[in-house]
Structure I
Amino acid sequence: MAIYFHISDSNDGWKNLATDRFFLERLQKDDIMLYLYMNANAVIIGRNQNAWRECNIDAMEKDGVQLVRRHTGGGAVFHDCQNLNFSFIMGEEQYNVTRQMGVIQKMVANLGMTAELSGRNDILIDGRKFSGNAFAASRGMNAHHGTILVDTDLTKLSNYLNVSAKKMQAKGVTSVKSRVCNLKDFNENVTVETVISLLKKEFAKEYGDFTEYQFTSQDLAKIEELYREYASWQWRFGRTPAFNYQLEERFSFGEMQFLFQVTDGLISEVSVFTDALDTELVHLVRERFSGVRFQSGDIADALTKTPAKPEFLEIAKYIKEITL
């Protein structure tokens, strides 16, 4: 049995989540790991979430915010370097969510606060969430990872996350901002470094003395392989469950409405409605869109390839500007 600790020296969300998955697949059933990392300006979505529904992709592209799809479930969250992420990874016999949550609660108690569990996924202070959690299992190993909001920029939550009014109403609140909090809201002296130090102390008290995990060259090669997967369009967008998407715009030649059906990130079907005089336009647009990746650049390229009608060029310009 080995008890490990590792803190990432990278702020790249794709690398950090790839490393998280590496530990889940690499560690042995009697090993215990606490892995800490921070992602710089990234939106993290759950394994089965629809990126187009959850995220403001246009704003993310303009601001250089990473889209990262994790290998666990749960909802979409914004990360910056004032949000510390933790991951407990261990075999089924040692794995106990209450015990792992307890490490977080005891760390918070050291800061003079009382944290309580809410359902299975959240940890709260005074009814406000500072930690959301998600879970995964593979070959008898379990991963429990989550966030610790220390002093993150909560204003960016509304910039990059599209949370449906229905979803928020179901939780009994009116906005994302009203539900979440930073630890710094309750202790102005807390820093990420303080939280890291206290987590290491409470982890050692709960599980015993740990050693730093040492990567082999084979480990690093596997992490690089997983990194390429996590950075790929196929992982980030292609894994999206089937969905419909609607666009409507008035062009110089008439009004057009597009109803896309998207499967595995590709346009599987599109209905086009228009009052344009060109009766061929609908058929030709549908033909160009079929099988194309649901991404602004790809859709625009499909329209502008030779031969391209003038109407296609106008539609392509619009598609590029909205950044799908």
Structure II
Amino acid sequence: MAGLLERIRRANRPPWHALGVDEARRAYEAAAEVLEPPRPKLPRVEDFTLPAADGTPLAARLYAPHAADDPLPALLYLHGGGFVIGSLATHDALCRQLARRSGGAVVALDYRLAPEHRFPTAVDDAWAALQWLVVHATSLGLDAARIAVGGDSAGGTLAAVAAILARDHALPLALQLLITPGTAPAPDTPSHKLFGHGFLLDAATIEWFFDRYASRHERHDWRFAPLLADDLEGVAPACVILAECDPLVDEGLAYADRLRAAGVPVALDLVRGVTHDFIKMGRVLKEADAAQQFAADALREAWKGMP
């Protein structure tokens, strides 16, 4: 990991916060899968659209690891990128891996991004997609009784929020998969100070993302910071994957602790010696491969346990 950080530093790429939004999106898309193994081929990869709550069509992509006579369980996956960058393309390889390893389908959502669509649009899109997926699962060859939600970074935040909303609306989920999620209203934990410079996700970039997504007062809404939710009892079981050298690690641990305190089963993988976004670096980090398998095993077990 240290060698990789040094190579990134020598490449002298401008940080996200030094770029315009469109330029940052193009740069992220161009670099997103450089450190990942080749995309595994799957027998079924289909693009489609589903409606947002306001009727806006949202792009989505279905990944199925094999042809199945019976409906497949499914994971709704929400990509990372600070609510500002990221797309179906940037997380295509990861979604393929999760489908291949878990034996279930993955439905990736291209939720709307800030600053064009500020908070809570991404939350609303994620929740609308989850509800739509449950209602229309059969038409996609999926099992509505075995649905999970997950994501990485900002997508992990959205997945945690969607799991709370699902609890509130009596929509049963098999699992919430939270990969290096943001959960707190402000970047003020010790890990933000310790890992805020030189560990891939810098403090200035976090603030750049936050400023484009939500105003200061909106950051105390639990839908921005699920750590502030009043009650987590009864939400879906969680698989939480964290990176030790990540500014977000403290708030990820705090959220896992709150889930456990509320009686929610939590499988926690704190991966030592790696940074934010490590799970998308399988070409150079064996830890990425292991974390992807940890997530897939958690999904498989959760789907198996659904009635």
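Suppose you compute Cα Rg over 2.2 N^0.38 Å for every structure in I, II: which one lands on 0.91?
Values: I: 1.15; II: 0.91.
Only one of I, II returns 0.91 for Cα Rg over 2.2 N^0.38 Å, namely II.
Using FRET efficiency 1/(1 + (r/R0)^6) of positions 185 and 241 (r between Cβ atoms, R0 = 25 Å, to 0.05) for the comparison, can you identify which of I, II gives the largest number?
With respect to FRET efficiency 1/(1 + (r/R0)^6) of positions 185 and 241 (r between Cβ atoms, R0 = 25 Å, to 0.05), the highest-scoring structure among I, II is II.
From I, II, which structure was distance in nm of label points 7 Å out along Cα→Cβ at positions 233 and 249 = 3.3 calculated on?
Traced to structure II.
Read the figures in this text as sums done on the coordinates, not as results from a lab. As the structure is a computational prediction, the values presented were derived from the model and not from experiment. Cβ atoms are built from the backbone, for glycine too; each structure is taken alone.
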